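Engineer: Listed next: structures, encoded as structure tokens.
Only the coordinates and a few stated rules stand behind these numbers; no lab work does. The structure presented is a predicted model; accordingly, all values stated were derived computationally and were not measured. Cβ atoms are built from the backbone, for glycine too; each structure is taken alone.
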Structure P
Amino acid sequence: MTGDVFSSQRCDCGIQLEVSLQTIEMEGSGVLIYLRQEGRGIGLLNKLRAYRLQDGGLDTVEANLHLGFGADQRDYVVAVAILEDLGVSAIRLLTNNPAKIAAFDRSTIRVVARMPLVAPVTDHNRGYLEVKRLRLGHFLEEAER
């Protein structure tokens, strides 16, 4: 919500949603599943608390851990179930997140390709993207710069 609705520049969430929708439009078909898992699953109020901790010097993972949560609390079982209900058996997955790929690897849906989700690196989100790459294993070659 902070990135998608409030256009937070601290993350790449809003731009990822826009790029995803544009990619689906250019491809001519696709499915966007929007899971309400704010702040990697910690909720909006806790994400705002995490922002305060980040303002004090913690990174996004450290802030979640400090609040008593895991680095990433999200669960993709619902997304898998939705696609299975739609009769989808194979996908090209638009993601940078290895946890999403792993969720599909444990399902009946075959990931035939991972399409990178390229969002611009800015002065506002550079540190956040580097943490996602270094601490969460996200495929973010652009954040290396």
Structure Q
Amino acid sequence: MAVKILIQMAGAFFAVYGFGLVLNVPKKFVPCAGAAGAVGWAVYLAVDQAGGSFLVSNFFSAFVISLISHILARIFKAPVTLFIIAALMTLVPGAGMYRIAYSALQGDTSMTLFYVIQTLEIAGVIAVAVFLTDTIFRLRLLIKKGKS
């Protein structure tokens, strides 16, 4: 099982790496974004194997990716978006979007609605995780400014 996770992490790393190149992320930051995506995918798999729902898995994975991205942005003194946009690619519900279009073209209204709701839920938990991490870092900054 550990080998399967390592293979999937490697796949996530290279997928994010390639996506980072397509997005014109500076080459020195692309490996870091790839690592953030790989770790995020490992968290997704770990939560999923622990019995978490797909929403819980996506939330914790997006939270970890966002946390790593914020830390990397501070280390490299770069915008957090350089890391987070590419790294979150592993969680984007692209398959859900495909299923929505396919079900709609097939005329299956109930499945189309199901996939729309599921896709919006995934996108929503990703957004909440990113927002929560950003809020934590902003509060930390405000507290740090208040003490000095």
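Engineer: Please state which of the structures P, Q yields 2.7 when distance in nm of label points 7 Å out along Cα→Cβ at positions 43 and 91 is computed from it. Display every interim value, and only then the final one.
Structural biologist: Working: P: 2.7; Q: 0.7.
Answer by label: P.
Engineer: Given structures P, Q, which gives the highest value for mean count of other Cβ atoms within 10 Å over residues 19-26? Write out the running numbers ahead of the final one.
Structural biologist: Numbers: P: 13.1; Q: 15.9.
If we compare mean count of other Cβ atoms within 10 Å over residues 19-26 over P, Q, the biggest value is for Q.
Engineer: Given a computed value of 1.00 for FRET efficiency 1/(1 + (r/R0)^6) of positions 75 and 99 (r between Cβ atoms, R0 = 35 Å, to 0.05), which structure among P, Q does it belong to? Before the final figure, lay out the partial values.
Structural biologist: Numbers: P: 1.00; Q: 0.35.
Attributed to the structure labelled P.
Engineer: Taking volume of the Cα convex hull per residue in Å³ for each of P, Q, which is largest? Before the final figure, lay out each step's value.
Structural biologist: Working: P: 112; Q: 130.
When volume of the Cα convex hull per residue in Å³ is computed for each of P, Q, structure Q gives the biggest number.
Engineer: Quick one: helix-only ellipticity at 222 nm (-39500 (n - 2.57) for each DSSP H run of 4 or more, over all residues; to 500) came out at -28500 when computed from one of P, Q, so which one is it?
Structural biologist: Only structure Q yields this read-out.
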